[in-house]
1. With relative contact order in percent (Cα under 8 Å, 6 or more apart) coming out at 8, pick the structure among P, Q, R it was computed from.
2. When Rg/Rh (Cα atoms, Kirkwood Rh), for residues 202-265 alone is calculated, the result is 1.03; to which of the structures P, Q, R does this value belong?
3. 5, 14, 13, 12, 11, 10, 8, 6, 5, 5, 4, 3, 2, 1, 0, 0 is what came out when P(r) over Cα pairs in 10 Å bins from 0, in percent was calculated for one structure; which of P, Q, R is it?
4. I have -9000 for helix-only ellipticity at 222 nm (-39500 (n - 2.57) for each DSSP H run of 4 or more, over all residues; to 500), calculated from one of the structures P, Q, R. Which structure is it?
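A short reminder: the numbers here are calculations on the coordinates, not readings from a lab. Because the structure is predicted, anything quoted here is derived from the model rather than measured.
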Structure P
Amino acid sequence: MLRETMYNQKLKEEFLSNFDNEATKTMRADLFERTRTTETSLGKDLKDFTFKESIDLLAYLGMPTIPALQMKASFINVYVAWCYENGHRASNEVPLRNLGAEDYEKLLSDKKLYLSKDEMDEILNNGQIPYANRVIVSLIFEGVGGTNLHSEIRNLKEEHIDFDNRILTLYDDKLGERKLQVSEQCIDLIKSALMEETFSLSTPEGVSSYHLEETGYVMKTGVTRRARSKEEDRPQGQMIAKRIREVSYMYDLPYFTVANIKRSGMIKRAVDLFKEHKKLSAVEYQEIAKQFNVGINKDGTFNTYKAVNQFTSRRNIMDLYSIDIESPVFS
């Protein structure tokens with residue numbers, strides 16, 4: 001028996017027994033634990049929910065992103081289909097199977113996920129935050145990231161920067177080299193981070209204060225007494241998440257994460273392109289994909305919907321910048 005917190009426990013356990021992967025099984029059990037309240041209130045199993053009841057359930061789950069909503073809907077669809085195939089449901093209809101992007105967008109929670117450029121500037125211009133933190137935020141917002149725990153940021157050295165032309169030569173552990181032009185603001189933060197000698201910041205975990213070591217990397221690490229190898233000089237991936245988390249504490253922004261900073265940058269870039277071109281089409285989405293190095297297939301073609309389009313949506317742009325990209329004023 002997995003846990004005594006699921007409605008119609010035996011049926012749910014029978015379904016979960018089909019999954020060998022423990023992580024997959026746990027994720028679905030967690031969902032059933034959350035659906036239990038609604039199932040109990042309605043007095044019926046999830047498999048018997050109407051379309052409206054299923055939609056209301058998704059809204060109740062309060063997912064902050066479309067991918068998260070799609071995953072929950074997919075889990076529910078698999079369970080409902082399994083119930084039909086195994087004689088536990090009379091109808092073969094799967095209520096949530098045909099949901100589209102607009103349907104998911106309406107179901108998103110109102111949690112503060114993304115920041116406008118003005119809101120981001122409040123952070124980037126805050127002198128109480130070390131440059132070591134601010135430069136990471138700025139780099140992510142402008143499209144620097146990378147595989148293998150943000151390797152483009154971790155590999156960035158002073159020698160890779162053309163300060164006059166604001167061009168960074170970026171090195172991804174898996175995808176190789178590319179060049180990216182960034183803003184004057186980002187360049188200024190890089191210069192300041194390179195000159196910064198001491199890190200000091202107050203967080204709920206206490207005051208963090210230490211000297212920064214010159215390693216040649218833009219992301220500096222704390223000075224240690226023992227000798228380190230060149231590989232150890234390279235910042236650890238966990239350090240990026242830690243420094244972002246420190247900023248989120250200061251501003252009480254629980255969803256201020258690497259992914260959401262990047263998506264905020266995508267939205268800003270979409271706004272800039274919309275103002276310039278008076279439209280957002282495949283051309284503009286591909287330009288965003290290239291800047292953030294996402295949604296690009298191995299053969300050079302693009303698959304931007306999951307990586308770009310769903311985040312640079314009409315709703316997100318309207319919420320952050322009060323611009324309606326479907327307004328005839330801009331056509």
Structure Q
Amino acid sequence: MDKLTATFRIVTPMFLAGADQEDPEIRLPSVKGALRFWYRAIDPEFRKREEALFGGTGAGAGQARFLMHLTGDVPARHAPSAEWKRSLRYVLALVKDTRNALLPGQTFTVRFVMKPNGFDRDVRRGWQCLLASVWLLGHLGGLGFRNRRGFGSVALEKWNFSGDGDAASLMNQLPLGVEAETPEEWMEILLKGLEVLGNWFPGSFDGRHTHLGPKCRFLAGSGQDEWLPAMQDGIKLLEEFRTTYRRARWALGLAMQVPQYKVKYQPEGRNRMASPAMFRIVALKERVFPLFVLMDAPSPKVRRFVKNGNRWEPDGDLQEIPGSWKQKFSDHLRSAGYSEHLREGDA
């Protein structure tokens with residue numbers, strides 16, 4: 001059988017657990033969910049192929065076309081969140097001190113085994129979809145609670161393929177960033193990989209979901225020796241932005257409560273909106289650096305609510321999230337020394 005083996009390094013503490021939140025573990029359903037997200041983010045025609053790869057509940061969809069296994073040693077070292085809660089209180093305020101996290105520096109390996117006749121019509125296309133998902137998770141993604149705010153960042157440390165398919169030749173088109181020594185080198189590798197994926201998955205996004213489209217921006221901070229100061233740097237900038245830009249901050253995730261004024265803001269027609277501004281810590285060969293990914297995403301209208309006793313009541317008309325939020329946030333980061341990078345040919 002064709003097999004893909006991918007080893008990931010944990011770069012920042014990872015809050016990933018099952019029913020017992022004090023016993024963190026690598027959970028394959030969470031890994032699969034993250035891979036599905038990144039596949040949707042890169043293929044404009046994901047709706048035609050997603051269920052064929054990951055499985056689904058639609059007519060004729062069935063199970064995923066691949067099996068996943070954890071191999072080798074699994075991460076075991078963990079520590080309670082109180083270790084970092086004081087300096088990162090802005091993103092850990094709701095986390096119990098007793099909740100444990102898998103510690104950075106450990107690795108885990110996932111083996112993907114393609115089922116016989118897993119892609120009946122186009123095996124090469126199937127491997128492109130899976131390889132793109134794994135590569136993006138290992139360069140831009142994370143796992144577990146608060147992974148859009150830096151926790152659970154992972155790095156694709158190595159991967160290999162065994163079998164009769166042509167996945168190996170496809171893998172060779174995608175460079176790995178962990179060998180880069182500076183943020184500038186890593187960004188060159190990222191943009192080169194995204195150019196390859198753009199050739200694999202041409203077309204235009206319809207704008208109905210979060211994706212790595214032409215308006216996506218990458219903002220890289222300076223190299224650091226340890227993950228904690230890099231996290232502190234990025235989280236401080238997030239907090240400053242939300243304090244300064246009252247309406248643009250809605251783009252960084254909703255619902256948002258302002259307890260001192262008994263006010264909250266909520267997206268129209270749903271309870272929450274995940275932030276399209278993703279923050280992670282990137283692993284270099286010897287160091288790390290903070291990275292913000294400002295993805296393209298639809299912007300719902302926002303409703304203001306005020307608390308009346310035990311009830312939240314709507315207050316005022318629906319409001320728009322300012323279309324300038326991405327430019328404002330980019331300017332905010334660049335004023336702090338971050339460098340902005342765009343995909344090839346993007347404006």
Structure R
Amino acid sequence: MQDLMSPVDTQDSLFHDGNPANGTIGTLVTALWLNAVQSAVRDVQSELKNLLTGFGGTLDVQKKDQLKTVLLNALANYAPLDALGAFAPLNSATLTGTPKSTTPDQFDNTKRIATMDAVQRAVGNMAGVATFVQTGSVSASVAGKWINCAMTATGQVLTLPALSAVPDGATFIFQSLGNQPFTIVRAGTDQMSANGGIITGVLVKPGDVAIFTRAGGALWAFSGSAALRVNNSDLFGLWWGSSIGYQRLPSGLILQWTSGTVPHNALQSSLAWPIAFPSACLAAWGTIGSGIAVNAVDRSIGVDGNAGVALVTVQSSNSGSSGVRCFGVGI
């Protein structure tokens with residue numbers, strides 16, 4: 001479109017009538033000005049014609065509302081309109097049909113309109129699935145997704161995003177679907193907390209679920225089945241050696257086993273439990289032999305238990321000693 005044409009060349013840029021009575025000459029209209037008028041009019045006509053035909057209209061000299069018609073038809077593609085006044089008001093608008101909007105960014109906590117996919121993400125449904133099969137860094141964009149981990153080799157490590165990259169409440173849920181354990185570690189010097197202690201990483205075994213949530217901006221709060229083995233958890237703490245070990249249960253019950261060699265016909269011999277029962281040993285029993293060196297044939301065993309040790313007696317017609325295994329249940 002052309003720029004504004006120049007006004008008529010007079011002192012006040014206006015036209016003036018002449019007055020023969022006093023000899024005043026009217027404004028002279030030059031060919032230059034008239035040509036400018038003609039060019040401007042045609043330019044506006046061209047713009048309006050292109051608008052009309054661009055919206056599918058056809059020039060009709062008998063009609064005076066063609067532009068209005070094609071514009072209303074174009075607007076009707078977006079919402080039912082009987083007239084321009086059918087637009088929803090800015091204040092307390094009521095939308096009908098199936099209005100659409102863009103989905104807010106992840107972690108958006110403004111007053112923007114929420115789309116259905118944003119609502120689905122916010123009410124607890126997973127925002128999608130992410131998969132890791134080897135060592136890598138977990139990006140902030142994975143928050144809210146179900147993270148499948150099917151490691152193809154041992155020794156794989158996943159690094160959490162920096163705490164500074166996600167807001168409070170951002171949650172990452174990992175499940176180990178493969179048959180290889182792997183480790184999840186912090187980024188830099190970020191802190192990770194589990195069962196009242198600070199850790200730098202955690203071993204995730206096959207079948208485990210590990211959940212990390214940014215809690216208060218200062219650390220990752222770690223939970224899930226993988227957390228039950230961390231920091232001597234009182235829920236499912238487990239340890240075993242070649243012939244001794246223990247298993248904690250959520251009820252508070254502790255199962256322990258120990259082994260050793262006991263002389264025959266002696267007063268009670270003490271075999272230490274792997275850990276002391278916090279309150280008491282409720283029951284204890286034992287077996288002779290079972291792969292441990294045997295030095296007698298006719299033998300009997302008696303086991304009593306206290307918080308710290310299994311008290312074992314082996315009676316036999318022969319001197320010497322026997323290998324024994326003891327099992328205890330306590331709280």
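1. R
2. P
3. R
4. Q
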